[in-house]
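Colleague: There are structures below to look over.
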Structure P
Amino acid sequence: MQIYIKIILILLVIIIIFSFLNFYISIHPPKFKTNLAPTAYSLDYEEITLKTTDGLKLKGWFIPKKTDKAIIITHGYPFDKNNILGGTHFLAKKYNLLLFDFRYFGESEGKYTTVGYHETKDFLAAVQYLKDKNFTRIGTIGFSLGAATSLMANSPDVKAIVADSSYATIDKMIERSYFIFPGILKLPFVWLTKLYSYILLGISTNEISPLKQVPNIKSPILFIHGEKDTQIPVENTKLLYEASNKNKTILWLIPNVDHGAAHFYNPEEYEKKVIDFFEDNL
């Protein structure tokens, strides 16, 4: 009997340690910094600092254009504003652009990422920056984390949203992070990860959910997702679309495209669809 108790205790310790390490790495991922600036595309820009309502300073760029329309561009996890520039700089032909690093990432302050929860404050700080410049025709394009955050922020000042490769709920992503464990064997890891979030961060993972917010969004949305996405499965965006007001949303699923590759797969089509969407709605 004692040997069985020891085995159970050892398994419990392994589950606790493994799930905690996964949680810790998730909120403290390696930071990938991209060596790319607007000057690479002959774009003038201003280095700016955004301040969030909880007191963090975020580093960003404002790329001016002589128009009254502005687009907020948000990056994915665990990258930076520089990383998203290559697939979105085409928007500078028609719009003012604002790019920034989410908290913890790039050059911004922050001790950890909450993968969307507190990042809504970062997004709203960008909206406020543009409002302070008297912009009223504001759109946004976000990729992955950035897409999910813009949906959860649901700012009434943002009149058009392009959500590229968003997750539906963070709970789905937690479950996916334990893909090596089949069926119910992953449940203890998932439950402990959610518990760490609540105890250590004061965040219920149930609240990190674009899916909950999408039915409340009144602005038009263009959902984009690659059907071969190996990081955030396409089912996430299908759920978001089904929960949305279909009179104002467009679903564009791209065959044979992995995570983050939609623009690179067919840049001409991607750029046309995105610009047409903003032109129709801003």
Structure Q
Amino acid sequence: MVTPTQKREAVTMVSKTHLLSHRKSCVLIGISRRTFRYKSIKNDDALIEVLLKMSQDHPGYGFWKLYYKLRQNGYTWNHKRVYRVYTQLKLNIRRRVRKRLPKRVQEPLIIPKQADIVWSMDFVHDSLYDGKRYRILNIADDFNRELLAIEIDTSISAERVVRVLERLKQQGRLPQKIRVDNGPEFIAKRFQKWCFDNQIVIHYIQPGKPVQNSIIERINKSCRDELLNVYLFKTINEVENYATKWQLEYNYNSPHKSLGYKSPKTYAKEFSIKGMPFIEKQQLNINFENSH
């Protein structure tokens, strides 16, 4: 639908481009000369000033709240005029409000003394040769730093996270607690429901405190240094193939300083045979330099 304002602009353009009179241009465009010559006497300066100030004072108000607030303050502009100015000022574009998270309690990092007590999960982001972004979900056992799963795709939703955990469950692996950050995949109801159904406690670290999940952060660093920064990948399949090889190397052959320079699998095997304690201090603040 073409508005009268647009038709007036078209008449002006046709008249200048083809050197026609306004009368002929109006006939071509289909607008009367009276409508073409009409000049609006409306002045919305006062409404704009009041509306902008009110929207700044009440950023959470929508159109109708602002309109009735104007009425309460004695202004008599009708709702059609207010809405026209409201949309012209683009006040109808909703501001994105960051989702408020429940208060996260800081919890000391306690190294479990056996497998499948506490798992850690986190994402790593990278891009292919053509610039296409992809994500890697790493899941590790805090007991021996074993990388239980490494899932790769351009998008990994909460449903996908649950499928990976369900696959590990079918393999006989299920933790008592999972430590994660406050990412949308981990605060999703689908993930929380799966954990509740399987009697798994979710421990959320405090926002902006990745050191509270330092075991998986250290594994992510190894993933980047030993895999992502070493190769230039062209497809997701290439990433998956190399990642599978790296996961096997990491679990079976990679020495960890915190494990006495043993690999995760070797340490777990020796622990099950000798029953040796994993670490003397159960409560340990692990940093990136001395945890691997």
Structure R
Amino acid sequence: MALALLAPAGCSPSVLSLSEVLPISVLGDGPAVDLELGRIYVTRDETALKMDVFYPAATEEPTPAVVLVHGGFWFYGGAYMMQDWAVDLAAHGYTAASIDYRLLKDGYVYPAPVADVVAAIRHLRDSAEELNIDPERIGLFGVSSGGHLALLAGMADDRQLFDETLPQGQSAEVRAIVNIYGPTDFTGDPAAAELWQVGLMTRFLDASLDDDPQRWAEASPVTYAREDGPPVLTIHGVPDNIVPVTQARLLQEALEAAGQPHVYIELPWAGHWWGSTWASPPAQLHRPDILSFFEANL
């Protein structure tokens, strides 16, 4: 597969540093992939938030699109963490946008990063003609805390909960969500309480569970399971010692009860971290499941 290190026509060429090139490890003889690095998708507090957009070169028909959301405890990370996945999706015919979002380390708390994911969806839809995207075929792909953000942005039927700037009637709907071991319920899981630092969660939600249980429920994706919600693929390892598998099971139960389409894959041998690494054995083993899910739903 060829990787063109140029911005799309009409944009200034992007210059890649070694640190930006090295994470891109997808190899093969598939279709050529073009990219645009550092595309501004929204400005918050005078800070421009950016996405790296990878897309199949020389495609005439509008493509489905996927917003990729990195992990990092809501605290650190950036779009570079999902570049490998984005390249792979682009090689399979998707426009893949790996995004930066506001982070806890910079003082941003819930719902700021969820609002940023919503803004990325809006940007792709608003830019559909320019980017050659089918605006009705947009999906989400999140890993760990990025899975949590993707689930919230994709599952809630009223996204103004997270993004008050979303104009009434403007669509931020998605057609599919891939959730790789994301947290799903902050309110009722003793296994999670044993693993997660209460201080981190209280800081991210800007309130303790005792002080504001409604906020903790509002930030839990299980709250938004609905019959007419988008299909969800969850992949989670049983021995995960960061986000316990009980979180995936709680989401599975909520989706099942609501009648929302879903696919659940439980890995008896995989822990945490693998989802951010395209070349890891678990990622490669279940990469066909992710591609098949998007193919079926986008």
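What follows draws every value from the coordinates through simple rules; no lab data is involved. Remember, predicted model here, so these are calculated numbers, not experimental data. Cβ atoms are built from the backbone, for glycine too; each structure is taken alone.
Colleague: When mean count of other Cβ atoms within 10 Å over residues 121-128 is calculated for each of the structures P, Q, R, which structure yields the highest value? Write down the numbers at each step before the final one.
Modeller: Numbers: P: 22.6; Q: 17.2; R: 20.0.
Checked P, Q, R; max of mean count of other Cβ atoms within 10 Å over residues 121-128 sits with P.
Colleague: Same structure again: For which of P, Q, R does Cα extents along the principal axes in Å, calculated from the coordinates, equal 77, 38, 33? Walk me through the intermediate numbers first.
Modeller: On the way: P: 77, 38, 33; Q: 100, 50, 35; R: 53, 42, 37.
That value comes from structure P.
Colleague: Another question about this same structure. State the single structure among P, Q, R that was used to calculate distance in nm of label points 7 Å out along Cα→Cβ at positions 73 and 257, giving 3.1.
Modeller: Of the structures listed, the value fits R.
Colleague: Of structures P, Q, R, which gives 4.3 when distance in nm of label points 7 Å out along Cα→Cβ at positions 33 and 193 is computed from the coordinates?
Modeller: Among P, Q, R, the structure yielding 4.3 for distance in nm of label points 7 Å out along Cα→Cβ at positions 33 and 193 is R.
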